[in-house]
Structures are given as C-alpha cells and as structure tokens.
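Chemist: Each structure below appears as structure tokens.
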Structure P
Amino acid sequence: MRPNCPLCGSTHRRDDWKMEFLVPDGWPNPTTNTVCLCLDCGMIYYDNDMMQADYDEYYHKYYGYDGNEHSENNMQRLDEIADLVALPALGVHKDDLIVDFGGGKNSYLVSRLTALGYTRAVNVDVGDELPKGIDLLISAQTFEHLYDLKPITARLVGHLSYKGAFIVEIPSTYEMTYIDPPMPILDFHQKHVNHFTHVTLDRLFSDFGFTRIYAHSGSTPCYFGWHYRAVYKKHVQTSAYENARKVIEVRTYQKLEKLRAIGNQRVIVWGCGDLCLHLLSQVSLNVAYYVDNDPAFDGATINGVPVWDRVTSEEPIVVIAQNQASGILKRIKELNLTNKVIVI
C-alpha cells in the first residue's frame, strides 16, 4: 500500500480514478491501480495492494522482450544518452565508473559507451547490488517503475562518488497527452507506478541535494511516445565557484604578463569593457587617454585619465577586449590609423 505520496510523504491527495487490468494467473501484479494526485507536491502515482518485493519478483521472472529493445528508434535514443556522458559539466573521464541502472542484462547502452572508450561502464539491474564510488549513474526509463521511490533513490545516492551525477530519462506524462497519433492509455501501464512531470522529477533530485544542469524532451516514435531527459549533479554551486575562479586566474595570467611587458611607454587604450578594467586594476599602464564610443563614457575619466571617442595622437593603441576586439580592430582599419596596435 502507498498511503503516502512517494515523493513528499503527504496523505493529502486526489484518488478518484482507477486503472484496472487483467493479470495473467500467478503473476504478482495488481488488478487495480488507484491513480493519485498529491495535492501538496503534484506527484502522480499509483496506490495498490502491492509492495516493492512484488514488483521485484515480476521484473526478475516476467519482464521480457517487448520487441523494441533493438529497434532503430530505441537505439537512437540510447545513442543520444551515451552522447550526454561527454558533457563538460559532468566531468566524466574515460576510466570513471559508469552504471546503467535497470538497463537489462545485455545493455546496449553499456556496449555503446564501451565503444566510445569508457572502460568501466557496467549495467546493474534494479534489485542487484550496486558498486561503491559510482561516478555517473544512468537511469533510462527506470524511475517510473520504482514503487519505493525515495528509499531506492537514497540507496543510489549513497553509492555515488563525491562527484557522482545522474542522467535520468522518463516518460513525460504531460507532453504525452498531446502527441499525435494519440496513445490511448499514455504511459499508465501496469508497471509504471510513478508518473513524472519535469517539476516532480526536479523535486525528487532536489530533495537529495542535486541540481538539474541539462534538460531535453522529445518524441520516441514506436516506443513510448514522449520522453524527458535530465542531468543532475551535486555540489553545482561549489563547482561553479571553484571552476570560475580557476578559469579566470588561468585565462587572465597571460594577458597580465603581456600588459606588464608594455612597460612605461605611453599608450592609448581603446575599449573600456570589463576585461580591460579588471586587468588594469592589477597592472599600471602609462595611459595617455582611453577611447570608447559608448555614450555612457562621454566626459568620463578613469583615475583622472579622460575617455575620448576618437584617436587624436600617434601613441601605440592597446586593445583589451573580450567580445569587442574584432570590432575595434575593424574600426582602426577603417579609419586608416597608422598607430602600432597591441592586442592583449
């Protein structure tokens, strides 16, 4: 029984809709699923007289080949998931431990990742023992099957490494109602006990401290209608802080060295953007005047040095710009200026 929402634990729900099925003799499947809407978090889920152990028995004994495992559309879907492993934000290395959770004994995804050079890609079924120190856990079309949703998610999180991340794909209940040709019962199968939207999947991972860093939704013809695919990572804020600091320090070091090499010669600095103002806060140049065509700088001075809208003398022009360098160089050429140009 599921008297509580599997996502937030609330008992405040709407439960006036039932999905009934015939069940083959001896199978541990429910004949009636009460479709519940949690009125607190919005999760849609089945309540019935089963337990996670009943579903585990079904998957081990009866969950078989559905004719789509090696279909072109399904393999394309799994190829797309494999490509996500290379996302820079995930930081996955070729020798990292990657687990395809619930992908089946002969996981196409594992074989695809192995072909791409990932040397430690393995598959683990839902009821099997998980290895420790998983760097990336991929769950494609699995979370909708998890009756004990939060306990199993907690177990998965507990087996991740410090940098561990998730790639998750689910049937997208909301989009599926609009697809054409229509699917009569959408993804409300006997086996899909959770029916996610983008919001509820994000809520699940947020409860465990994960942030979504990527999302995609799209159709999968001849398979299950419409999918939602997301990538979740922990410590995103800390990583963003540390990575930004490291990148800025490395990328500005050489520019600062080039500025210091100018020495004390008198120069014109063209462009007063943020990169320029950041670097010149650390290196003192002998600036005759600045040049910038932004009206905001009309009549402005920087440390007492004026900002003009044109070049009026022969000193070398120093260009310190992040996005506007090509435009400045083009303007210098158009004006036929003969000043030496130093690009930082």
Structure Q
Amino acid sequence: MCVGARARISILACLAGLFGLAALAPAGARAAQPGVDPDLTWDIPDSAMQKTTDSLERAGSRWVRLDVQWRQAEPSRGSYDQWWIDEYGKAIDMARQAGQHVILMAYNAPAWASGSRSSNVPRDPRDFADFMAFLARQYGDKVDAYEVWNEPNIDRFWSTGPSAAAYTKLLRASYPAIKSVDSTAKVVFGGLSLNDYNFVRGAYRAGAKGYFDVMSTHPYTYCGTTGPRTKRYSQGRITPDSFLAYRKVHTTMVAHGDRKPIWFTEFGWNTSTQKCDPSAGIWQGGVSERKQARYLRQSFALTSHNRYVKVALWYDFRNNYWNHDANTPEARYGLISSDYSPKPAYRAFRNYANNRA
C-alpha cells in the first residue's frame, strides 16, 4: 500500500472472525522495534521535512522506510535525475539525524526498462539490480536495508500479473548486486500485500532461499477495519487478510528450512468514517481515532509473542498532505494529521516506543 511522490494506492481484501490475546505487552517484553513510513521522499518542502523528522523523533521511532521510484531516479538508462538523487539523499540524512535506521525501498520501472509506460515491471531483472547497486554506492552505510520492490503480489505494483517466479528472478539478481557494494546491508523481500503465504511458498519453490535477509509483509486486515486479534479461516487455513496470518508466513518459511526474521514494512488502520461494504464494491473502511490507537497497541503487543518479528513500521506517519485530511481511507492513515497535530495513535506509539526494553 505504498505511496509514490504524489499518489497513494490502497487495496485491501475482506473477511472476519474473532481471537483474543493480551492487550498490551508488559514492560521488558521483546516486541518489535517501532518505526514509520514517513513522507520524506514524497516531494514535500524542506520545512515540512524538518517538521516530519522532529515529530517522528519525539514519537520515539527507531526505523523509517523511504521509497524510491526508479522511473523518477533513472528516467533513461544510466542517466540519473540529480534532483531526485539529492532529494533522496537529503531525506536519508535528515532521518539519520533524527536517530532513525533507514530502509530504502525501490520499485516502479521506467519505460526504457519495462518496454511501456503502462508497465512498471522490468523486462530484464539485471537492470533493476544495477539500479539497486547504484543506490548502495550512492548512499553507502547511511542505509541499513534495501527492500526489493513493493507488494509484488498484486497487479498495481506488478502490472504484468503477479508471479512468485518472476519476482524471485528480480530478487536473485538484486541480492548479489547490493551485497557486492555493501555486504553489511540487509536485503529485504518486497513487502507483500497482506500476509500472502502462498506467494511466499511460490517464491521458495522458485529459488528465493538465500537471496534475502529479511522477510517483509504488510498485515492489513479485513476491510481495513478488523482488529489485529481477529482471525478468519477458509478451508481450515487462516486467511491472508488476518493480521495474525504473519505466523503462517513464518511457518511457511520454517517449512523451507528458513528462520529469517520478519519485518512489517507497512501496517495500520485509517481514521476515515467510510464504511466497508463489499456488496456495494466498497472494499475499505475506517475506524475511530480511539480504535486506531487501540489497534496499534494490540498489534505491537502481539509481536511480543513472536520474537522473529523484529521491526514493525506504521503506515503512514502523517495523513496525506495533498488530500488535506479529506474523509477518505487513503487520506487518513497517519498517526498525525496533515498539519502535524497528533491523533491518539501518535501518543500510543510514543508510549510504546518509550516503554519498550
């Protein structure tokens, strides 16, 4: 559900059920390190960038995920848009000054690589691998991790039709390219829309094992309104749009002899008043600000039961500035409003971040 420089896309599936667990992790529990997806690379002015970094530092965030649009950065083969390269660099520097670890996520192929303006997938995975190596050379040890694509399991971000085998080719090309430049940087599997354990299984069958250091998933829930404790089963298996289905992702990894950590590079709930109504084609609703805060607390608490979940990043940090807090799901995922005023979830995030071990 990542945002580009000016637009945000959200695709959530729908299902429902019920499950109960402890509400808040006790002090000292090894729950996930908290982070956020901020708007630092979304073409905002320097003054807003400073306000964003000041706010996330006060919130106690440890990690940020910054997205890079390949088509903006390398509009023609081997020719880089210096304005964007500098903008990404500035965002990285400001995030680090605010005490953040940085995940750099790149996606969205330029037409020269995809063959068409309507396609966002490279025809040759080596072209993307070369771009990732360029980023690693450009930003060096300022970046802690590189995430290879965003939500490759849905059409919006893999326009040629999601394919675990095709994505694995991209991953297998990118991993050695990044490591050849920075052997210490983590390579992150492209964050999956929902907990898509079937896609993970397909990637292992295609040879993904050994070509990433961290598994990433985006555990959004049924209709965007179901809480993190709720589970639904279909044919005896938890459904991918249950928050807790990240555990099925983990068991899939273990079944393939892999015990790498899982990071949530996106998760969250929006505070619009829209109602989810699949029968009317409305697939995403919102929750109250109090419920958003409660779900945030519950989500982090749940990670304390599964220590393989090492990092969890809330999407997103600030309501979309271009929407001016419009009452739509896409506009209101933030912990803070577009004018930087905090929601209850901001205070819940800060309390969690400051009280964890």
Structure R
Amino acid sequence: MSKARQLADLGNQIDDGAITGTNMVINGAMTVAQRSTSETGLANGTNSYKTVDRYTTYISGLGAWTQSQDTDAPDGFGHSLKMLCTTADASPAAGDRMLIQTKIEGQDVQSLGFGNTANTYTVSFYVKSNVTGTYILEQYGDSASATGNNISTAYTINAANTWERKTITLNVDSGAMTADNTSGLVLSFWLGSGTNYTSGTLNTSWSNPASTDRAVGQVNLASATNNYWQITGVCLNVGDSAIDFPHESYGDTLAKCQRYTYIISGAGYTPATSSAYDRYVMFGTGPTTAKWITPFPTTMRAVPSLITSNFTSSTVQIYSYTDDASKTLSSIALAQGGTNQQQVDFTLSGSGFADTITWRWNNSPAAYIGFDAEL
C-alpha cells in the first residue's frame, strides 16, 4: 500500500471517529459470554440469548444447531461466535428462517443522524464459513419513522474456511430515531430462510418491505450437517469508511454487557473449607423465608427480571448461622427493587430461619442466577 493511500485511510478514520475508538456495537469481539460458552440442540422455537452476550438467536425450522464462543478467530482477536449445524434441513419450509441479532439502544445511535439522509455509517465484521455464497445483513430501525425502517444488504463469503472482513456503508433513513433506552437499531445476520423471505426482490433501500424482499439470495446454511458460520469484530461507526476495530479490555466490555444481563455463576467455583468467607449473606424473615439483597455492578438498562439455570437445592447450599447447618432451597422469586439493586426471596424447607442465612455454590459450573434487562 502506498504512503498516500495510508495517509488517506488514516484521514478517513480520523474523520469517522477511529481516534476516539467509537464502536456502537457492544461485545463485537465476542469476548464476554456470561451465560455459557456452548449450547447444543438449538432448534425450532429458539428465540433468546444463549452464549455470547448481546447476540440473540432466532430459529424457526431449519434443523438443529450448536452455538459456541469459539477460540478460532482472525489475527488480533481471541474469540468468535460460531453456529454449527448438527441436524440438516436441505428443504426449508416457506416460513423457516434463522438469524443472529444484536440490538442497540436508540439513545446510543443518535450520532448516526437518522432523519438526515446525507449522513452515512459503516458496519464491518469478520466472517468465516465452509459454505460460500450470498448472505444477508438486514438492519431495522425499531424507532425510526417516515419512509420506513428496514434495509437489507448482501455480502459474499468468497473462500471456504477463510476469515474475510466485510464492510457495508449506508446512508441513514429519513425517519428519526427516538433517543431512549429502548431498541433503536437492530443488526440481523441471516443464515437461512424459506421462500416467504426470498422470493421477491432484495430490499436495498430503507422502506417497509414485503416479507419476500427481506433475504433474497440468502444461502441455506442448514443444507448439511457440520456446516458452520462464525463472526467476530462486529463494528458500527459513523462515516463512510470502516474504522480499525477499537479493542477494549475485558473488564470494560463486561461492564457494558452487565447493563443488560448480570450473571452470578457457579463456573470455576470451589467451596472453601472454611464456611465463613465464601457465602452470600441473606436475612431470615420468617420460619421458612429469607431475603437476599444484591447490588448490581452497574446501573441496568431497565428493571430486570430474574433468570436462573440449574439453581436448585443440589447446586446451592443454604445455611443458618444459628446452627451452621445446611438447609434445603425450595424456591426463589424476584421481590422488589430497581435498576441498581434487587431483592430476591428464598423459600426454605424446615423452620427456625429467622436469623442470618447464607447461600453459596456447591461446585456447580452449569448453574447461575442472574438479572435480565435485555432489549
């Protein structure tokens, strides 16, 4: 590359905010996976966050899948999100589809200048698959108005089993984006679809399209077992050129993710031999109840809901300080609180718990308790 080209690229990156490291996508390097690093058997009806934080999985039909936070990644990255086909579907039904989505709050995309179609922004990412061909990135403005709020862009995976960087530059929609904590801009990476989404003409301008125009040309990743698709380095920045991916510390990314989900996990936990230093303290409120008040490490986006995985009497040990004896957990429920802390009510088997109660993990890596304020 010539010196003149290098200087021109640097000028573009300065203009587009590269010096400040502005990436509106959280966890674009796929470093944080609070819930799990691998989930198997994802199939029809899946519509939730599974592994890597801030990326939700939507599957209607189209076989079965394993999703993982993978360590295969391009130079400069340590992780990627991987979808691996474990049950094929070579002939999708008309309404079948599969997408990986990440959502950005409306107040965090104000600098894109939605409402002024002269403004541009750029999405870039690294992608890898054994299946070459056309893939669709669809973008949706949840709070955009005026002419419409969907646009689809095709990108091509040219070489099998090879990391490639893709760059997509768009003008913004003429509809304004509401500046609040609800979903503003959604990035949807299509991985397969039936004819309900592919039989029209690809919707390449902001509009309210027919469903048949949303994913025209999309390959069917579910066509054979062991087909896979991986992505990392997802970046969205102001301007007409992609910036160098602005890497940040794991701690910074984790704090951003905890605005949406805060997980307390049993992974890597080993109970100490001394019972005094490895417990979460509650207070007894009756013969069979106790309350646990937990502050959050950062203010959450909204008042969260309680989420658990394998949080049972076999994975969690409950103690009463009165006799320092193990008790049995019957149930838990979110009681009250806000975006900075919450109270969780524990119901216990037995009686005489109106004192200080504690709980701790029982060496259960698959278990967690958490708080969900996802978009």
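The numbers here are math on the coordinates, done by the rules we state, and not lab data. Model, not experiment: these values are computed from the prediction. Cβ atoms are built from the backbone, for glycine too; each structure is taken alone.
Chemist: If FRET efficiency 1/(1 + (r/R0)^6) of positions 102 and 118 (r between Cβ atoms, R0 = 30 Å, to 0.05) comes out at 0.95 when worked out from the coordinates, which of P, Q, R was used? Before the final figure, lay out each step's value.
Modeler: Details: P: 0.95; Q: 0.45; R: 0.70.
Structure P accounts for this read-out.
Chemist: Which of P, Q, R yields 0.9 for distance in nm of label points 7 Å out along Cα→Cβ at positions 190 and 214, as computed? Write down the numbers at each step before the final one.
Modeler: Numbers: P: 3.6; Q: 1.8; R: 0.9.
Comparing all candidates, it corresponds to R.
Chemist: Given a value of 2.0 for distance in nm of label points 7 Å out along Cα→Cβ at positions 62 and 302, point me to the structure among P, Q, R it was derived from.
Modeler: Only one of P, Q, R returns 2.0 for distance in nm of label points 7 Å out along Cα→Cβ at positions 62 and 302, namely Q.
Chemist: Ranked on mean count of other Cβ atoms within 10 Å over residues 78-85, which label among P, Q, R comes first with the largest value?
Modeler: R
Chemist: semi-axes √(5λ) of the Cα gyration tensor in Å computed as 58, 21, 19: which structure among P, Q, R?
Modeler: P
Chemist: Ok, one more. A value of 22 was computed for relative contact order in percent (Cα under 8 Å, 6 or more apart); which of P, Q, R is the source structure?
Modeler: Q
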